[in-house]
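Pasting the structures in now, so scroll down.
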Structure P
């Protein structure tokens with residue numbers, strides 16, 4: 001997880017929310033990480049995070065079996081076209097599978113239909129791809145932030161080549 005956190009934290013204009021005790025966020029979110037492109041450092045009110053790291057099962061999201069020690073999941077919004085490229089399926093119609101398998105790019109068990117992928121405990125097979133997907137997701141979210149704010153004074157973001 002450390003390499004992923006270090007990489008995302010180095011992105012220009014990233015905002016990381018990492019709730020913990022005393023943060024004002026619900027206890028269920030403590031220990032998790034939520035990433036936004038936010039050059040001004042404020043939590044966007046009109047966008048969801050572009051990536052998250054979750055460290056436990058949630059009441060409506062337990063198919064990855066994240067409660068055992070050492071298990072966590074990286075979630076990245078990749079959009080419908082990239083989702084299909086990565087999984088071989090449409091986000092609107094992907095098949096059920098074992099969502100507990102580590103180090104495999106899978107549809108997100110809850111938000112896959114919205115173009116989200118999930119990787120339980122990224123490792124040797126998926127980390128390089130995951131880092132590239134995070135760069136792309138950050139650039140995409142940065143573009144959304146710029147379009148929604150109408151800001152012309154933000155530095156241009158070049159999308160990394162694949």
Structure Q
């Protein structure tokens with residue numbers, strides 16, 4: 001399937017000089033959304049995974065159906081203050097500041113094998129923060145999977161040492 005033809009490009013968003021790749025035009029197409037989910041699931045075949053973790057909010061859109069299709073649990077990494085119980089947090093740098101993600105402290109148990117699934121890898125900061133959080137809780141990140149990869153932003157280098165794959169590359 002030609003996924004790229006279904007992704008809208010928005011120039012100068014969120015700021016001048018950025019070409020935003022909008023996956024909402026892909027995921028509104030049921031056949032394409034299913035094919036993308038299937039492609040990510042196929043890339044995880046043969047991996048012993050206990051759960052999928054995805055970052056708010058587009059990581060939920062990509063990661064939750066992958067977890068469902070694989071029969072695994074889904075762990076949401078949320079923005080601060082959105083989870084009702086005790087949390088662990090990870091801060092990370094953005095191109096224009098810093099951000100933070102939290103998960104419930106009891107969501108990941110030592111020894112678990114986790115796959116991180118998200119919509120996009122750009123600079124790798126969000127994914128690296130999630131990996132650090134998973135490892136701090138005593139679990140292992142066995143794979144990172146992304147719908148879209150912006151190759152020129154060196155996210156793979158930030159995630160060197162991890163098994164990284166993406167479906168659509170720019």
Structure R
């Protein structure tokens with residue numbers, strides 16, 4: 001039995017979970033509404049204040065879908081109650097970001113400024129000139145947008161310049177040494 005898949009998901013007060021046909025799950029909460037079509041093979045039931053996911057048989061595919069389905073529903077419930085956020089840091093001399101409306105403009109040592117627009121349902125907050133917080137209710141979209149921002153200038157191992165996650169550790173390398 002899947003250890004994660006068999007755990008019931010508690011539905012907090014103020015959150016409504018609706019399960020339509022073809023396993024279309026809609027979660028409404030104080031921060032917004034999330035909708036997702038989950039694998040049709042899984043059986044999702046609302047039992048009182050908990051959501052229970054069960055699988056039809058013990059095939060390898062069903063076992064892997066069991067835990068995934070349960071985690072996706074749990075992430076949706078967390079998203080509409082607490083929300084998700086990722087913090088990015090910009091390191092490097094002259095590297096900075098500025099925000100105007102929904103656009104963030106990065107100065108990253110290129111010959112041109114890099115402009116990115118916040119996608120639907122995602123908000124970016126700038127703290128100072130080199131700390132960006134990506135917030136939203138959909139865990140997948142928050143992670144994806146944070147990864148796209150990081151891809152504009154990944155941290156390099158010699159001086160650590162670039163955009164990195166706040167909790168990321170960059171493995172540093174020793175540079176070249178001159179002749180003696």
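Given 3.5 as the derived value for distance in nm of label points 7 Å out along Cα→Cβ at positions 2 and 106, which of the supplied structures P, Q, R does it correspond to?
R
Can you say which of P, Q, R returns 0.25 when FRET efficiency 1/(1 + (r/R0)^6) of positions 74 and 98 (r between Cβ atoms, R0 = 30 Å, to 0.05) is computed?
Source structure: R.
If Rg/Rh (Cα atoms, Kirkwood Rh), for residues 42-113 alone is calculated from each of P, Q, R, which structure is the one that comes out at 1.30?
R
Values quoted throughout were computed directly from the atomic coordinates according to the rules given, and no laboratory measurement underlies them. This one's a predicted model, so the numbers in the text were calculated from it and none came from an experiment. Cβ atoms are built from the backbone, for glycine too; each structure is taken alone.
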